[in-house]
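Computed from the coordinates by the stated procedures, all read-outs in this text should not be read as laboratory data. Keep in mind it's a predicted model, so treat the numbers as computed, not measured. Cβ atoms are built from the backbone, for glycine too; each structure is taken alone.
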Structure 1
Amino acid sequence: MSTDILDTLAEAIHQRHGSRVVALDMSRVPLTMEAFLIATAENRIQARAIADHVEETARMNGFVKHHIEGYEEGSWILLDLLDLVVHIFLPETREYYSLEMLWSDAPSIVYEDDREPGDDEPGPASD
């Protein structure tokens, strides 16, 4: 799978303030998809917003949604785009299922978060 589309979808996740974005190359694994894109959301509302934005961005880039799971519950949303599966987790759910550990032999791309923790805190006052 082209890293261009992975980069584009990772950016879409970051635009909705998703974090810890990782792409796993699943092309060598006997599954039906080429890649996983995994991300963390801080709450269920944010998880749904990320899923909606990723779906829209994917559609604009020629992908068709096969199905979506977990949207209503929101702790793990799985967006199946046929060749690509996007997993959006709440932090505790991501730690529990630990997909990166389960598929640790798959090549991965780690996308740096756009902002560091504390970036939204005001800096020192200037005179």
Structure 2
Amino acid sequence: MNIDEQIKQALNEEINELKHDNRTIDANPFKQMRVSLSGSMGWLYMLMMLLSVLFAVATFYCIYQFYHSQEVKPLIGWAVGIILMTLFTQVCKMWHWNEMGHNRVIREIKVLELQVARLSERLDKA
């Protein structure tokens, strides 16, 4: 087997693997989240999810304190806490969803690159 056939076989295996991954991941956003956690930046995604949960818990704590406050000054403080913690929670979630979108685009670009490589091989043979 010469080197060209080995490259062709490797490309075929890689494109089939990427197509299979895309079909299984595209089905569900929860699968996309699981795949993002297993990648090289998984620790950062996990950290952002942890921060999001912590900010959500802090939001509920602020809501509880807001509900039980009697004076105006603490009410304003807890209301600001509610707004800030909710904002931080949403920023973490938006960042994670944005990164999942980037990962999806990168996977699609890899599939296109492999298809272009296969097409160029066919054109070179013709």
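The greatest value of mean projected area of the Cα convex hull in nm², for residues 2-73 alone among structures 1, 2 is that of 2.
One of 1, 2 was used to compute Rg/Rh (Cα atoms, Kirkwood Rh), and the answer was 1.01. Which one was it? Working shown, then result.
Working: 1: 1.01; 2: 1.30.
Matching structure: 1.
Source structure of the calculated read-out (FRET efficiency 1/(1 + (r/R0)^6) of positions 42 and 66 (r between Cβ atoms, R0 = 41 Å, to 0.05), 0.70) within 1, 2: 2.
When helix-only ellipticity at 222 nm (-39500 (n - 2.57) for each DSSP H run of 4 or more, over all residues; to 500) is computed for each of 1, 2, which one produces -32500? Provide the component values of the computation, followed by the final result.
Numbers: 1: -9500; 2: -32500.
This value belongs to structure 2.
Could you tell me which structure in 1, 2 was used to calculate relative contact order in percent (Cα under 8 Å, 6 or more apart) as 31? Source structure: 2.
3.1 is what came out when distance in nm of label points 7 Å out along Cα→Cβ at positions 10 and 34 was calculated for one structure; which of 1, 2 is it? Going label by label, the one that fits is 2.
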